[in-house]
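Novice: Input: structures, listed below.
Only the coordinates and a few stated rules stand behind these numbers; no lab work does. Just so we're clear, the structure is a prediction, and the values are computed from it rather than from any experiment. Cβ atoms are built from the backbone, for glycine too; each structure is taken alone.
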Structure P
Amino acid sequence: MTTRAVYEGQRSISNRRVVILTRSSFIGQQRYSAITWSGDICHDWGILREQIAAGLNFSISGIPYWTTDIGGFFSGNPETESYREVFVRWFQWGVFCPIFRVHGTTYAKEPWRFGSEYEKILVKYMVLRYRLLPYIYSHAWRVTSEGYTLMRPLIMDFRMDPKVADIDDQYMFGSAIMVSPVTLPRIPSRRVYLPRTMGGWYDFWTGKRISGGLSIETPTPLDTIPLHVKAGSIIPMAPPLRYAKEKPWDPIEVRVYRGVDAYFTLYEDDGETYSYEKGEYSLIPIRWMEDEAKLVIGSREGGYPGMLKERSFHIVVVRDGYGVGVEESKPYRIVRYDGREVEVKLEGSIDS
């Protein structure tokens, strides 16, 4: 009743989108723009580990927007090494939650309070979250239009692989990125299972391609959370931002992970109102055709006030050592796009 009252009340007087944060959750409340957080939790490693399974259970139950207090509500001291490490690992994982937020009591948790070494890592992951906004926002549209969910237990996407049935500390974030959080202190690596899939997987940080159906040891230095991208994926990335609406997403870096055909629909709207319910949004289909080594950026569908009429796409075909990590990559090709279909054919080898 509370979420419904707030939602319907605001919608009756404003076209601005409603956001409600609640620690109570019931099936069906997602229709009222409710985000559930896991409550006033402590900050130790065991709690962090349990949050991952909790989030996956929420998601598979049909509640797509879920989050935690990064670093625990009952905070540790940012001046202690032990809390700095668990906070960094929690923060890294938080980038790959539907809602990314820090909250807590007792101690303030601004990045600079953790010391320069840790601040650098935290800023790196803030930049990554902002760079992934086109990918995240497009999947959020799928939540609205298809009943999709962002945080996906592996069984949802790899149901023919029996080995994923009892994995509760790895998951897909959207259609392309598999996340394997670090939940133990001072470990040099963690075991990661790569589900069976055509084309295998790419290490997000190195570009190395690995076959599926394997368990591997993945290095876990403090600044790295294991991330693997499914072959046959397209990830659009924004230029580095300091906040979500600082500037338009232009240019967009389009990372192509080869191996099999891939498809992605880039969704955009005004980011603030419910005008998308009246059809004020745009869709740009992007297709990779493996056999032809060709990328097609299709004709734009729809539009909305303030939409970029022209933009640039920086095409990056990922390989070992190229198109990796947080930083912008030197594009293989720059495409000027005005809403009409464009084809990009790879010429010769791209492996050098």
Structure Q
Amino acid sequence: MPIITKKSETFLKKYLNNASPTGYESSGQKLWLDYLKPYVDEYHIDNYGTAYGVINPKHKYKVVIEGHADEISWYINHISDDGFLNVIRNGGSDHLIAPSKRVNIHTKKGIVQGVFGWPAIHVRKGADAKLTPTLENIFIDVGAKDKVEVLKMGIHVGSVVTFEDEMLVLNKKYYVGRALDNRMGGFCVAEVARLLKENKKKLPFGLYIVNAVQEEVGLRGAEMITQSIKPNVAIVTDVTHDTSTPLMNKKNLGDVKSGKGPSVTYAPAVHNKLLDLIIDTAEKKKIPFQREASSRRTGTDTDAFAYSNGGVPAALISLPLRYMHTTVEMAHKDDVENVIKLIYESILKIKNNHNWKYF
């Protein structure tokens, strides 16, 4: 039986199509909380927008399952006298994919549409034949005649820009769109809460289902919320690179392939005993999984949880993703379901008297 229901997938499409740029996640968080509320006992939002629901809120022992809500975007950094807009990154936005993309500029007057322009191939000759996009030369055109008209539209320096596109299902196997990194993680932890409720599972601890903000600019939301919750254990989900596609170096990046299950990571921040529990669970429940390693840091919210509050046992379960930080990020449906299964089954193995001591 598939885990993801039609209702779940309807929410997922709405959630992915909604813009939730770093620092401006509020609309996405409202959608996420509305979906989560029936499955938790209470919910909270912190000062910067991290949202979380709690099952068994009065229990002293606290387990976190977490994804992050924000997506990469751009800031308007300069408006030329003739009405063209220059940008800087908000997170790890890729300047190489920008030309010819449609964009939404978020203003207090509402969405203003625009495009990343680029010189036609006909005129790129001679010294310009090898012209490539850089952060310094990409620009947005909103059809304005000058700077005055741009300002009248409600656009100003600091306005946030997101790419315009919608989720699709490719070949009945893959979810495709922008911001699967890592709104898909928020979806997965919400689905775990739904399964617990529907299957009437009783937990011997408080479960905190967290959708953190500002991961794309340095794990900031997780840094804040771990200090507020002070968890005893944290299982984080994020995305990882599917290295089976062209131009990927498996020797450097690891050997991970979509459709073969979630990936578990070996890293200094990952607690060995918690990782063992997750792997044992996967093997006993016959949940397919893959392995990878990070030499210094995972680059995910796992690091923020692990190194907080004197040290929190933390582990990372990752969803293989193709074309990360583009508008066509791809995740296999089976992998999404198996991320949900692995988190769900793993937390059912956690006890409130677990000995997480190093040895």
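Novice: Ranked by distance in nm of label points 7 Å out along Cα→Cβ at positions 212 and 300, which of P, Q sits at the highest value? Working shown, then result.
Specialist: Working: P: 3.4; Q: 1.1.
Between P, Q, the highest calculated value is found for P.
Novice: Looking just at distance in nm of label points 7 Å out along Cα→Cβ at positions 68 and 116, which of the labels P, Q belongs to the structure with the highest value?
Specialist: Top value of distance in nm of label points 7 Å out along Cα→Cβ at positions 68 and 116 goes to structure P.
Novice: When FRET efficiency 1/(1 + (r/R0)^6) of positions 52 and 252 (r between Cβ atoms, R0 = 35 Å, to 0.05) is calculated for each of the structures P, Q, which structure yields the highest value? Intermediate values should be presented prior to the final figure.
Specialist: Working: P: 0.70; Q: 0.50.
Max of FRET efficiency 1/(1 + (r/R0)^6) of positions 52 and 252 (r between Cβ atoms, R0 = 35 Å, to 0.05): P.
Novice: Hey, distance in nm of label points 7 Å out along Cα→Cβ at positions 28 and 340 derived from one of P, Q reads 5.1; which structure?
Specialist: Working: P: 5.1; Q: 1.9.
Clearly, the read-out refers to P.
Novice: In addition: By the measure relative contact order in percent (Cα under 8 Å, 6 or more apart), tell me the structure among P, Q with the highest figure.
Specialist: Q
Novice: Work out the source of 19.5 here, i.e. which of P, Q gives that when mean count of other Cβ atoms within 10 Å over residues 308-315 is computed.
Specialist: Q
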